[in-house]
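Participant: Given below, in the form of structure tokens, are the structures.
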Structure P
Amino acid sequence: MKDGDETETTCVAESADGISWSRPNLGIHEVNGTTDNNVVLAKQSPYSHNFSPFVDSNPAVDPKEKFKAIGGLHPEGLAQFVSPDGYRWTLKKKKILTSNEFAFDSQACAFWSELENKHVCFFRTWKNKIRCVSRTTSDDCLTWSPPVEMKSDRPLDHFYTSQTHHYFRAPHLYVSLAACFIPKR
């Protein structure tokens, strides 16, 4: 199967404590001849490959769009989905972020920044054939600023994903648990 294959699906698991998890039987999408599953996105190639949902904590958010997600691949770029409950998703807009330079083949992390009073998105880009992390911002989560490469005090490493989010107890702080990629190893 290649990235963005039509059979890719996105499923949900739930936990009250982060230790014990369950898969709710949602009955929303038919996959392999049954709706007895926990699938929240199906038949939405190429978006299910790196579908990245978040709760939009913008105080002005429309309740029907309380949950947002971004996902996609090159050359289509990233698209935005919305949901009132985190289970039933609607494609709101294609190509919210596009580029001939970026593959968009890993998770992009977006959230509402209380500090910046706008949406922020961190995603993988490339510089001199090295994987990097860049950020972009948006007032409406649909139109995004040009990406800005994140700088580090270390020599340039391949950063595969950034997993950057604001810290819930101190929303003015962003935490990134970056995954390094070491070619040929």
Structure Q
Amino acid sequence: MKRLFGYFLRGLIITAPAAVTVWVCVSIFQTVDGWLGISIPGVGFLVTLLLITAVGILGSSLVTAHAVGVFEELLERLPFVRLLYSSTKDLMSAFVGEKKGFSQPVLVSLGIDAEVKLLGFLTQPSVEQLHVLQSVVVYVPHSYAWSGQMLIVPSSRVTLLTAESAEIMAFVVSGGVMDFPKID
């Protein structure tokens, strides 16, 4: 009976992530297809991807760059919209923009004895504007969540890591259960 229960748990570990992934993808496809009124599954999602790519192409052109700038200025003038737009834009830029915010993984030593450590990303190399000398800003993502915590720590407690940012992010978000990233 114990062995049968072990097989069940192993099957659950294999099946649950696959089922959740399929369910989320199908839900996204159905939602986008429903918005566009398309009855062929996935075509609406494909059309959306193509439309976003076309906007990216147009936004990169010198002719439409001015129009994009005017549109962004308009959004920046509206109080609540400004907060929502600028926050979303900054978050997207941190992950996929030209100026990625999470490109430098670090190890932060905490506590008096510095034995407790966190993995994070250096986001600001200086906070002198806050009159805090010899300190840096580190973003520490939470495991199993799309959130994190910003820390201002003395630069002496931060060790730069020579590792792929994506691997460190995946390791942290997985709660440390993935294989440890290769650090040169």
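Bear in mind that the values in this text are calculations on the coordinates, not laboratory data. The structure presented is a predicted model; accordingly, all values stated were derived computationally and were not measured. Cβ atoms are built from the backbone, for glycine too; each structure is taken alone.
Participant: For structures P, Q, calculate mean count of other Cβ atoms within 10 Å over residues 71-78 and state which one comes out highest.
Facilitator: P
Participant: Which of P, Q yields 20.5 for mean count of other Cβ atoms within 10 Å over residues 39-46, as computed?
Facilitator: Matching structure: P.
Participant: Kindly point out which one of P, Q the value 21.5 was derived from, the read-out being mean count of other Cβ atoms within 10 Å over residues 47-54.
Facilitator: Going through each structure in turn, the value belongs to P.
Participant: Have a look at P, Q and say which one yields 0.60 for FRET efficiency 1/(1 + (r/R0)^6) of positions 79 and 159 (r between Cβ atoms, R0 = 25 Å, to 0.05), as calculated.
Facilitator: P
Participant: Suppose you compute Rg and Dmax of the Cα atoms in Å for every structure in P, Q: which one lands on 22.0, 70?
Facilitator: Structure of origin is Q.
Participant: From P, Q, which structure was helix-only ellipticity at 222 nm (-39500 (n - 2.57) for each DSSP H run of 4 or more, over all residues; to 500) = -17500 calculated on?
Facilitator: Going through each structure in turn, the value belongs to Q.
Participant: Tell me which of P, Q gives 30, 42, 27, 0 when you compute P(r) over Cα pairs in 10 Å bins from 0, in percent, for residues 63-102 alone.
Facilitator: Q
Participant: In terms of mean count of other Cβ atoms within 10 Å over residues 55-62, which of structures P, Q is highest?
Facilitator: Largest value of mean count of other Cβ atoms within 10 Å over residues 55-62: P.
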